[in-house]
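As structure tokens, here come the structures.
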Structure P
Amino acid sequence: MASPYQPSLLRLVHGLTGLGVLGAWISGLLIYSAYDGRWGKLPVQPPGDWIEWHGHLGLVMLVPAIALALYSFSLGRRRLGLASNAMPLIALAICLVSGLFMEGEWLEEGHLQATVYSLHLTGWLLLSLSLLAHLAGQLRRGGWPLAGSIVSLAVRPGDSPAAWPAQVWTYLRRTRS
């Protein structure tokens, strides 16, 4: 049986978004531990302005996240019907949109009851749980070969970055017909 293959455009936007989520999750955990910590704190807090880094990372992450959403709602639409694929996108949208409305000073001043902050924490929890479900779904459907195909660097003929515009154009022509 042939090993699973994920399109290179999907792997790129998925990978960039995943790295951004990982960075945001770690920096968010440090921020939560330093300024909130209602449900626990880390034993050591590294120095630095993590709120600023977290905010910048969120802004930078908008680009690959939007690209992943556009890919998912177009070329990857068939797979979006799976809850384990759709839920991480929804949770990521909650995190990013609520993060845009956050003010760093709120946490520094101890304003932990802001609705947007609660929504941001809820998005963070949903994203964590939905990513676990996403990974479990991948392993259930295709095992380690499917899960590993999203991080593979192999590129099939006709799937290089030069072919991406033609792939999108072909999709757009099919949907208009």
Structure Q
Amino acid sequence: MSKQTGYAAVNGLELYYEIHGSGGTPLVVLHGGLFNIDLQFGALLPGLSEGRQVIAMDFQAHGRTNDIDRPLGTAALASDVVGLLRELDVPQVDLFGFSVGGAVALELAINHPELVRKAVISSVSYRLDGMRPENSAVGEMKVEMIAGTPMESDYLAKSPHPDHEHLQELLNKLGAFMGNVTD
């Protein structure tokens, strides 16, 4: 399996991406909050890329991508995906998005239909009454609540700012993201 990695200067970010395999309509996989390429898709990438190209990226403040002074939001994250696809000269893709990535995939399908051939959208709500009650705590998450989890260890291992202060900033931004689901 071939693998290419890199960083693209997109919207003030140094957006980390990977390209696996070749052929076919590229599949873009979009991870959930607190996840990254490896945690969400690492075990799946070899199979997904057997007969096609798969493009994965770490969202703002996730994995190997830096954070910038802007909130996390579907429009901004979708703009990052569009910027990466332009940088890579990819005119159309299939999408799979999970959770935060699902919200971004939905945004792309609605506002950039020329880029999206097919989309699979998983585990996302577009209204507050569609959210599971246990997800309401996301807005109040503290680093201590994820201590010892793969999300904490992977953040500390891969982030350009591997410390708990920046991890807490990410948790705060994810909480605001969840709070911005349309009522």
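Starting from the value 30: which structure in P, Q was relative contact order in percent (Cα under 8 Å, 6 or more apart) calculated from?
On the way: P: 30; Q: 22.
Attributed to the structure labelled P.
Can you say which of P, Q returns 1, 7, 14, 19, 17, 14, 11, 8, 5, 3, 1, 0 when P(r) over Cα pairs in 5 Å bins from 0, in percent is computed?
Working: P: 1, 7, 14, 19, 17, 14, 11, 8, 5, 3, 1, 0; Q: 1, 8, 17, 22, 22, 16, 9, 4, 0.
Only structure P yields this read-out.
Distance in nm of label points 7 Å out along Cα→Cβ at positions 125 and 157 was computed and gave 5.3; which structure, P, Q, did it come from?
Numbers: P: 5.3; Q: 3.2.
Considering all the candidates, the number was obtained from P.
Looking at structures P, Q, which one was distance in nm of label points 7 Å out along Cα→Cβ at positions 21 and 37 calculated from, given that it came out as 1.5?
Details: P: 2.9; Q: 1.5.
For distance in nm of label points 7 Å out along Cα→Cβ at positions 21 and 37, the value 1.5 is produced by structure Q.
Which structure, out of P, Q, was mean count of other Cβ atoms within 10 Å over residues 13-20 derived from, given a value of 18.0?
Of the structures listed, the value fits P.
FRET efficiency 1/(1 + (r/R0)^6) of positions 5 and 53 (r between Cβ atoms, R0 = 25 Å, to 0.05) was computed and gave 0.10; which structure, P, Q, did it come from? Intermediate values should be presented prior to the final figure.
Details: P: 0.10; Q: 0.95.
Considering all the candidates, the number was obtained from P.
Looking at structures P, Q, which one was helix-only ellipticity at 222 nm (-39500 (n - 2.57) for each DSSP H run of 4 or more, over all residues; to 500) calculated from, given that it came out as -24500? Can you show the working numbers first?
Details: P: -24500; Q: -9500.
Source structure: P.
Coordinate-derived values only; no laboratory data. Note that this is a predicted model, so its numbers are computed, not measured. Cβ atoms are built from the backbone, for glycine too; each structure is taken alone.
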